[in-house]
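Pasting the structures here.
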Structure P
Amino acid sequence: MRLSTCLSLLLAIGARAESPEMVLSSTGQVIARVFNLLQIRLIEVKVALDQLDGTNIQLLDRAWDDFFTTLQHGTDEVTKQTGTLTAHDMTGLAEDIVSFTNDMESLVEGRFAKSKAKLAEIEENGHCSKFRAVAERSRQTKDAFVAVFLDRIPQELSMAAMTYRKKWDHLIDVLNWRYAAGNCTDKAA
């Protein structure tokens, strides 16, 4: 791992420490922790993508697996919560949700994703099917998490969360389109 990449990851992890001035309900704390962990996992995926050179797909596979495992574990943890989020919780969670969404957007629509050279490299090394599988798994795991997350939000507070759900849906649609058969074709067997 390059020094600059390592430093970025360490700084990002340190920045994700929970804010001491905002006290959340127990449900809010669980959801904040899930978003913080997911954001760290997204950063790990971004680092692995930056390192991708055709021969080290295992690093990326591990990063994606860690992301999905964290998302599944987070879904399970939120499911166990019996309380709903308060307006105070939603205010406290807003920064975490925005930050996670911005990192997800950077991952999906950032310089790596739009790089024709990277797409060609993915095709040349026969990794399109892996990226397609990630896009599909993203939809499934996101849908499961969002269902339990929205279930913890009272109807009168759900408008903001629905905005982010639409954004996440759009980003996953972009992934699915980018790596769909015909848009990304494995050249290596």
Structure Q
Amino acid sequence: MSRLDDVHKGTDVLIRALALARQTVAEARLIVIGEGRLRPALERLATDLGVRDAVEFLGRASDEERDRRLDTCAVFAMLSRVPPGEGGEGFGIVFAEAAARGVPVLAGDQGGARDAVDHGRTGLLVDPTSIGDAAAAIVRLLTDRALRTALGEEGPRWARRFSWDVVVEQVEDVLHEAARHR
């Protein structure tokens, strides 16, 4: 779930990892939600790797369609990596959205994903440039039902900490504390 305009979102690595993972889990599939200038190149990559039939490019999706797709997924994956010369991604809201729906997350171990994913509790963090690490994590998540269930069950509890009610309360606490020390 991202714009397909930014190479650093890692959709290319995810498609390559899917091709490798399908050697073990032949039924593995990928749904790419998003639109952008990289879509034709990503479609060609999937074709060149022989996984085009396993990759659905959905394009833009409404919030309702996104949620419907999340509710049918075994795993949510996005392997964002830090673009050269930049500070990286901010908070990864898409990871919290997936976790809130009970979907285990696979994310790149960089930037805001580290704040949004609790490694080993709500999902797995991997080197976002490593096709092998990503493929191994995909296989693990798809074949280890107990792990997938545990991560999915913890996700909604973890995601609650990012709800507006909780964040507003935290900000109020900080402001009250700052006012006390004036």
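Could you tell me which structure in P, Q was used to calculate relative contact order in percent (Cα under 8 Å, 6 or more apart) as 21?
It traces back to Q.
helix-only ellipticity at 222 nm (-39500 (n - 2.57) for each DSSP H run of 4 or more, over all residues; to 500) was computed and gave -26000; which structure, P, Q, did it come from?
Answer by label: P.
Given that distance in nm of label points 7 Å out along Cα→Cβ at positions 37 and 133, derived from a single structure, equals 2.3, which label among P, Q identifies that structure?
P
Throughout, read-outs are computed from the coordinates displayed, never taken from laboratory work. These numbers come from a predicted model, not from an experiment. Cβ atoms are built from the backbone, for glycine too; each structure is taken alone.
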